[in-house]
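Scrolling down, you'll hit the structures one after another.
Values in this text are rule-based calculations from the coordinates and carry no lab data. This structure is a prediction, so every number in the text was calculated from the model and none was measured. Cβ atoms are built from the backbone, for glycine too; each structure is taken alone.
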Structure P
Amino acid sequence: MSNEKIKVIAIVGPTASGKTALSVEVAKNFGGEVISADSMQIYKGMDIATAKPSEEEMQGIKHYLIDFLSPDEVFSVATFVDLAHKKAEEINSRGNVPVIAGGTGLYVDNFLSGTVFTEGETDFKLRDELMKRLEAEGLESLLEELKSVDAESYERLKLQRNPKRVVRALEIYRTTGITMTEQNMLSVPDDVPYDSVKIGLDFKNRQTLYNRINLRVDLMVEAGLIKEAEDFFKNKVSSTAYGAIGYKELEPYFKGEAELEDCLESLKRATRRYAKRQLTWFRRDEKTNWFYVDDYKNSAELFSAVKVFLISKGFDLK
């Protein structure tokens, strides 16, 4: 059995930047198959809000880890890394290139680094206590406590604004006596399993990205987002699925507490903020090779530049 590392192409960036289209073109030209790294596209029925690629958009390219889980099931980064690793090995065994594409930075980075997750004990009583504090005192209170015990996790999580991750960081420290930062260091292997190249999509003019986001929301509404969101709230969903942008912003409308137009503006605003957080996350990795979408006349010109770059990195056209 060969010990040669699996070559992987990763395509990352904010929502509405064109990752899906670029990953398909890369896969078509370099003999690739796509592994989605999107924490919400995993769920069945959550199609429009998550911008799940259609069969037409996939252009016959195999896509994995999309549309396979019921929304009432919880999903974790540990599960993603395990599934993605198995898919990468399968793709490589066929002589093809795994192309990992998505905007969930936590998934992408832990996959590429080969993070090994250990099953820790969950203190449900403590978690419940922390969640009640979160509701009563707000996220800032928990972040301040985290800052006093794990400054590195604090610096990272204050940007993500992810309450569940903050609660988990405090839970780890209180139950094990070590910080999430220390646990993460212990779980990253000395030698990563992949020979990866990471391509990042961004915009020199941030307003161009925001305009794309606003347009995408309008198109989602035309495609039936309101009905999809209404059905979403009729069913039992997990805490993971409930975090999807596109549903909770419309909840006040269904409850008769706000006008639809106001909720849609809230959705656009939430999506723009999410895009900023995604870019902040991906910018931390100095190895990311950035391509500015607005430097190119169209997607074909962008792909031509990416193609030349990938060839220079040792990937062969098929």
Structure Q
Amino acid sequence: MKFGPVSLSRAEGAILAHSLAVEGRRIRKGRVLDAADIARLAAAGHGEVMVARLEPGDVHEDAAAETIARALVPDPAGAGLRLAPAHAGRVNIHSEVTGVAEVFASRVHALNAVEPMITLATVAPFARLAPGGMVATVKIISYAVSGESLRRAARAGAGALRMRPVVFSRATLVSTTLGGPPDEKGHRAVLGRLEPLGIACDIRTVAHDEAAIAAVLAAAEGEMILILTASATSDPHDVAPQAVRRAGGRVTRFGLPVDPGNLLFLGELAGRPVIGLPGCVRSPALNGADWVLERISCGLCPDNDALAAMGVGGLLKDSPARGFPREPGRRGG
């Protein structure tokens, strides 16, 4: 692509690089100048203009952005995504479902490394989105890029984006007490996390006792089971994990490298996921349980590697509402 100032006599068919006010109206940048535009510019006293002109093998910014977007999402309906029309070298990509965004980061990195004029910005991997939420934006910075660079970038980013929709419609929250009233604050916070996902929840309050919890777990009807204990679960063999085992389930992971959210455990009971919630879920502030709950709600059961990887970026903002803020000599939740 050639870029620079040219005389009006050579500007027809070129792309105007800078918007210009002419006769009280604007000829906007990015417009392909025609004879009428040239006449108006000449009448306004312009002798030259800054333009871009495509060379053989170049691809216009809109066509290039559309090519990248279609490579990223070859089957929009199957990926739960919608591609907006190209404009000014940009294509925005929106979610069509409630769920989490699956972003293959290595492909995004590879695409962005091809040519600085070809860019892709996405939400963080596994960000929760509602229908209409923007997942990514493709932006061609220059007015055109070479066809070769475009082909390389499209190959590098092929299939890099998709949405994972929520797959559960109902959960059971098992909430324990130590002889006091039900944990209304905790219940509200958990329901507030499930509502944006479209998941209904029945709540079962039970004494903080292994046998009692196990009995409620065995009778739970939800597709996903959540446990919120009155006393923090501080060991893989504490009351709640043992209750899962006693009910015929198993505990697959205790502890999460996200703070707040360390004291989370995962398990399985009769083919259904079980999440032992940390005490910090009583606050609406973001914590590790949000990341795990959202992924599992969308049918993504993170393995040990995925859970371990949460440690990078897992130091989250502390909250004054948290029972045990980060202070020397105090324990987290």
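Taking 56, 49, 35 as the value of Cα extents along the principal axes in Å derived from one of the structures shown (P, Q), identify that structure.
Derived from P, not from the others.
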Task: Structures P, Q, by mean count of other Cβ atoms within 10 Å over residues 8-15: label with the highest value - done: P
Open item on the list: Ranked on percent of Cα pairs over 18 Å apart, for residues 48-127 alone, which label among P, Q comes first with the largest value?
Closed with: P
Open item on the list: Comparing P, Q, where is mean count of other Cβ atoms within 10 Å over residues 136-143 highest?
Closed with: Q
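Matching task: -16500 is the computed value of helix-only ellipticity at 222 nm (-39500 (n - 2.57) for each DSSP H run of 4 or more, over all residues; to 500). Pick the structure from P, Q.
Numbers: P: -16500; Q: -7500.
Computed on structure P.
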Task: Origin of the value 13, where relative contact order in percent (Cα under 8 Å, 6 or more apart) was derived from one of P, Q - done: Q
